1. Going by distance in nm of label points 7 Å out along Cα→Cβ at positions 126 and 278, which of structures P, Q comes out largest?
2. As an exercise: distance in nm of label points 7 Å out along Cα→Cβ at positions 182 and 198, calculated from one structure in P, Q, equals 3.3. Which structure is it?
3. Figure out for me which of the structures P, Q the number 1, 5, 8, 9, 10, 12, 13, 12, 10, 8, 6, 4, 1, 0 belongs to, where P(r) over Cα pairs in 5 Å bins from 0, in percent, for residues 62-301 alone was derived from the coordinates.
4. For which of P, Q does helix-only ellipticity at 222 nm (-39500 (n - 2.57) for each DSSP H run of 4 or more, over all residues; to 500), calculated from the coordinates, equal -7000?
5. Figure out for me which of the structures P, Q the number 15 belongs to, where relative contact order in percent (Cα under 8 Å, 6 or more apart) was derived from the coordinates.
Structure P
Amino acid sequence: MPLSIQRIDTRAPDAPVAIAQLRGQLAPEGNVVSAAGRAKTIDVFGEPLSPSEVVERICHDVRQRGLTAALDYSAKLDGVSLTAQTLRVSEDELAAAHEAATPEFLATIGQIQNRIQEFQTQILHKDVSVETVGKGSLRQRYLPMKRVGICVPGGAAAYPSTVLMTAVPAQTAGVAEIAVVAPPTEFGSYNQDLLATCHALGIREVYRIGGAQGVAALAYGLEETKEAHPPNGFILPQVDKIVGPGNLFVALAKQHVFGEVDIDSIAGPSEVIVIADQTARADWTAADLIAQAEHAPGSAILITWVESLLDEVAGELETQLASLARGKLAQESLEAFGALILVKDRSEAADLANTLATEHLHLSCEDADELLEQIRYAGAVFMGPLSPVALGDYVAGPSHVLPTGATARFASGLSCNDFLRSNSVIHYSQTGLDEVAEQVRQLAEIEGLPGHWQSVALRRSKT
């Protein structure tokens, strides 16, 4: 079937509207839900609720009814009947999955783990101290979170890479407890490669629950029942932070529970922008676009000032899509959320990339380093023809959990530092307090807070 992908010429009068639509349609507010998903909503809830309404109802229910609600939603939404005993993957199951994995796979996991850990260790925040002789000291202290939860998708594909790209940064930060939730599917918490990866990383808490109910379970915890009596009173104890990708319902659930716990981001579907010039190979460029579109949904956009490249890439897209197992899904994404954009020059390409503030930005052009200086907003930037986004997805040191939906304007990719919390430590000597006391008095008087001044005045040196 011929590919029908949107083409935009920035010189055309309707270009700003088309670009604005591209920018907004894959954000969580875009409500990208499949027809099957809408039908499931009606089947489970008896009415055509919006995704936000679905999430609010599930989260409220899990908070109120705990384990019973979580298991009910797993049965209704995933078609899997679980109990208090089978919700958590046993250590024997984890060990068996690890034993069944091929040596080659485990070696690959180990190599990637080491590579991520090496990078994350280098960027890890260290304590900072500022001392003034005789006056005291100031310190910024960084401490790891005690317990975090990781959401791993498992609807259409298995994602051991997500475990690596979330758990290893957390472990590098020093997080003591990691709980993984994944839907009870063949690609989720029943997937042997996923379980083997968890075991290889030392993760022993894996739960067969996904979607909004999985997020709610992590945020609120699932208490003990008459069926199970864990030592700490919870089958799944509450976490301090929830990270990891997921579908629209997972993203909205994370947004809903924020404040009860911390979250990494409210992520939408995967995105890539490729900026290419006459040096770019059309087949490589097409492959880069397809690699993100096959997430389905996924946004893939080519920006170029070389008009002939648009036709060449369009032809390559059709050729490659026809031979890929997920070609049909990738084509649907390209037609719904993709674009081939012609700009007048490199400068306009950079400006447009900053406007779209994409998750992945691939600079496949001459003088990529020079163009990078014009880029302010992107989750991750891939430089040159030999740096496809798949390297970042699977084997590079930075995490592949990145801001989407133009949130790279203010958000950053996940890193070990997101699993730290900091506090300041302030210590004054008598000399230091005396030196700043008058400044405290002035501000306290201006703000009408005499108690502030008195707490310092009583401590001033009497000499």
Structure Q
Amino acid sequence: MDHDDSKELLELAAQVVERARRAGADVAEASARGGSELSTRVRLGKPELVEEAGHHSISLRVIRGDRVALTSTSDLTPRGIERCVADALMLAELSEPDPFAGPADSSLLARAPFPDLDLFDEGLFGIDADRAIEQARIAEQAAFDFDPRIKLSEGATFSRTNSTGALVLSSGFQAAQRGSYAAITVAPVVEDEGGKKRRGHYWSANRHGSELEDPVFVGQEAARRTLAKLNPRKVPTQEAAILFDCDVSRSIIGAFISCVMGGSVWRKSSYLMDREGTQVASAGVTLTDDPLIPRAPGSRPFDGEGLPARKNVVVEAGVLKTFLLDSYSARKLGRSSTGSAGRSGGSISSSTSNLVMQAGSMTREELIASTPRGLYVTEMMGFGFNPMTSDFSRGAGGFWIEDGKFAFPVSEITISSTLDAMLKGVDGIASDLRLITATAAPTFRTARMTISGS
């Protein structure tokens, strides 16, 4: 059984807020966190890592006369907490006044009862280190058993974490939420004809243990993906259709969404800052940020400022509908918060919850079959994206498509375009959405990009 420390964390945060107010803060906001994690790794059938750790910390944000300060500590003794509060007030004296600083409007705060999003699985804590190692071992062995060419591995991991967060605001809000998460990963390695090692991987993750994919399947799928990479070629420099596998499509959507965040909009560091209400993608593209999906990785009943969690449609049928704002960026832009505040330590900024690109109706196989020629991208390297111009260029690897079928694996090429053109060129979206990360997208195809090869 896992101990629920919501009550203790709420009491601790409330005590810190009370102290900060008594010491002269106009506004005090405390977030207390606690949790534990178990990580195990097996390599070539032998345990390589077993790590179990617990953590507790508290972060404080104070405002005194438009001056903001943040402190945090993992020393939860009376002396540690006293120092945390004293430091916050001293730092506030030293900081520059900011007229846009301030808490969220107290009349808009979320009220109990909060939606139950089923984010915590008690059953996961029945998995001890021995059982976690066994799960990782089964997964790795399944990869070896899949094909005799697989003799090496970078290992298999099984991990589970639980966390509890309590938020107390001097404006009257207080609530706690608990979450759990488990993941299993396998990374086999195979040698090709030139003796070069090719590695692949596959993973499964969920907030609930019962929804993890079977370890044998995870191992077999990792093996299948690794073997597919054998003896890759380069392709000549050209323009062609590009398909992004669902494992990499989410990083395209992540790059786009970074340009919709309140901070990048008011700082004028986004190519989308004047584009609300205009076409930013093809009509097939709809992006939603939805914190209320049960059991999903980014779900939350309230945001980092205590405002009610709400679904925001960011792009609807290709048209940019809204930016994602916390209270600060909303004030900077003369608008209202979209309930999108995230709190990391004491600092607050716009964040996403479950940012999802809506799936299409074709299967991934049908999308590939409908592509006469092009590149199916399964991995991208480096980070080449300019949020001001939307220029996009990254190293890539994957498979060449000829007549709707994979012809051969491809490596050591670069793909480039602008993100604007890529999203406006989306002409096919598959149905293979996997909500195992907080930003998720299905496999999709964009009409053309430049491939720089041999």
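Since every read-out is calculated from the coordinates, none of them should be taken as a lab result. Here the structure is a predicted model, which is why all the values come from computation and not from measurement. Cβ atoms are built from the backbone, for glycine too; each structure is taken alone.
1. Max of distance in nm of label points 7 Å out along Cα→Cβ at positions 126 and 278: Q.
2. Matching structure: Q.
3. Derived from the structure labelled Q.
4. Q
5. Q
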